[in-house]
Structure formats: C-alpha cells, structure tokens
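Before anything else, here is the set of structures, which you'll find just below.
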Structure 1
Amino acid sequence: MSQEIEYWCAFCDKREKVEAPTTFRTHYGHDVEDAACPDHAGAMEFLGDQCPGCVGGWGDCQMFTLVGNRSVSPDDLTTIRSGICPHRVNGTSSFGPGGFTAINLSKKSRYGGAFADAICDLQADV
C-alpha cells in the first residue's frame, strides 16, 4: 500500500507530491504545510538551530505568529540575519549572591540569512 503526501513550502507557492509506501493511514489530509522547497531549505536549518529549548510549541511562538501574519519587522530581520531569533525564550537562569541572573545559552545559527530571505520572499508575496 502507499499513500500520497503533498508537501507545501511554508515560504512560497511551490509544492511536491510523493507516493510513500506505508501501512499507516492518517486522520488528517495528507499534506505537510510546514516544509520548505529547495530554495528555502536553509530556513529550516535556522529553525533547527534556534527552536529547541524555546517555547512549548508553535502556538506559543511569537516568531511563528509574525511569520504567519507576514508582519516580521525590519528590526527582527536584522536580528535574524545575525543568527538569533529575536523572540527566542531561553528560560535559563541562575540564583546566587547577586540575585537572579538570566543566562542565554543560545548559539547563533549560520542560517540566519536564509531564514530572513525566506521571510522576505513570503512577505513580498502579499
């Protein structure tokens, strides 16, 4: 048995259908909407670098909301190009004699430019 899956790029109108051999069936449609075409694949690398350890899911992510609403600001794009998500919530802290200290253990992503370019492509397609 096989199942047809359609991948939709999250940043443009490209899509691709594939046949996947499987015995599984899904309750939802057979679409993957948070994928990226080859032109925007670097954006997914940025998400892989910046998203782990942040919020609990897309519903809690301010960056996801801004991208979805096509309202990412120029200042946010500058921060993204530097390799950091401007809305990242690291949540790491330390308590000591000096009191509470927030520690950001996030590492910069070398794919910030790719994510910013993908966002610009999406916002230009309004």
Structure 2
Amino acid sequence: MRAPFGWFFPAIAVLAAGIAVWAGPDLALAVPATVVAVVSAGFLIGEVVVRAWRPRLPPLGTSDVNDPVRAALRSGPLGREAIVAALDRVDRASQHPDLPTRTSEELRSVARLSAPEFRALVRERLDALERDA
C-alpha cells in the first residue's frame, strides 16, 4: 500500500518548523528555517492537488473484479443465468413487479444457447426494458 504522498516534504516541513521554533529570537536561523518549512509545505500541498486531479485509471490488461456483469460475461453458462436473473430483477423493479421467477429448466435452456443466440436474447430484453421505461 502506498502513502498518498511521499514522506520527504512532510518530514522537511516538520524539521524546519521545529528548527524555527527552537531558534526563537535568532532571526538569522529562524527566518531561513521558516522559509524552508513553508516552501516544503507548499510542495506537499501541490503534490496532493496534482494526485487528486490525476485520473485514476486501472492499469492496462486489468479489469474491475467487483463488476458482476463483466464477471458473468466471462464465466460461461452460470454467468448467462446470472445475466438473465439480473435482467429479470430490473424488469421487476421497473414495470413488471409480478414477473414470475424463472424455473431451473428455463435457466438451463438459457445456459445452453449459443453465443449469438444469447446475445440476441439479451438485446431483445434490453430493448424491451428501454421501451417500457
């Protein structure tokens, strides 16, 4: 796990602020230490701002493991059942709350469809959901 920023700037800022406080009325030591503390704190703030505005894209070749649709699309017949069940849940939540649950045989028949047939089924269901919305 990486820290949100490097520890160099905070360490320099704290060290320089400590020296400035320790120097007390000795302006020849307190002023440069204060300048170093303020400048390093400014760099720290700049680093945090740059990291906050930088887009957080996943590295190439990785996928979001928390994406259930993507996982279902990759997992074959059981994934097809999960996709159809998800479409049924969306349909129940929107226009058809009385939609009955699919039987095991219906789900197995969906799992046995070829890839083009399954894509056509999903396309039809999505079109119907969009029409009814």
Structure 3
Amino acid sequence: MTEKEQLQSDIKNLEAQIEPKRKRLNQIYQQEEDIVQNRIKQTRLGISKFNPEELIFAATNRCHCGAGLAYPKNIGINGHWDCSDILLGLADLESKRPNENYAKVEAWDGNHTGELPFSFYEIKSELQPGGATTRPAK
C-alpha cells in the first residue's frame, strides 16, 4: 500500500468514527432547540419567562414597543429575533390573546414587532464588535 492509499484509508476510518458523534451532537442541538421553542410558547402563554442572562440582545434594533430585540441562547439556526419584553415576561399579551390555546402575537399587533426569522433578517447582535446593545441596564 502506498503512502497515499494509507492516508486515504486512515481518513476514511477516522470519518467513520466521527459520523456517529456528529449525529449525536446534532440530536443534542435539536433537543436544545426544541426546549427553547417550547419555552417561547410558554412565555407567550404567560406560563414561563426568560432571564436576561439567557438572551442575546440586538446591538441597536428595537421592537415597536421600544424594548430591544433578542433571542434565547440555543435557539438554533431556525430561530428568530423577538421582542425582549415578551421573552422576559414583561409585555402584556393578555389582551392580544383570543383564547388560552393561542400562543403567538400577530406579525404586528400595533405594540410589538413580530418574530423576525434569522433566515430573512440580518440584525447585528450585542456579541459583534462595537459594544452596542439594547440589553436593559441592571
């Protein structure tokens, strides 16, 4: 076996060892995303809320209500920006909810910006250079 063939064989073996680990890691990411999405639904129903430490805030973008936009950590690539007051449980959504099974504010109800999916909106976060944040002062 030539050195080239040996390297190709070694790489193939290593990739075979990595693949199950990648699959398991993707399962963990999906479980985390599911937990976060479930908490968002519970927040919109007034059952749960996030702490500021669990959120990533926008650098400058704000909701129609004036609160900064944010998203929960571990939301995944299919996540979205949302009003931080909603996520923190500070927004009054009671008057916007027609019944207890309704867990989503309309795209724009006059008070809050709707969910802004990552795939459609390019919003800078507080983690990017520049030091700007819409995070509320402690």
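All of the numbers you see were taken from the coordinates with simple rules; none came from a lab. This is a predicted model, so every value here is computed, not measured. Cβ atoms are built from the backbone, for glycine too; each structure is taken alone.
Upon calculation of helix-only ellipticity at 222 nm (-39500 (n - 2.57) for each DSSP H run of 4 or more, over all residues; to 500) from the atomic coordinates, which of the structures 1, 2, 3 produces -11500? Matching structure: 3. For the set 1, 2, 3, ranking by distance in nm of label points 7 Å out along Cα→Cβ at positions 16 and 80 places 2 highest.
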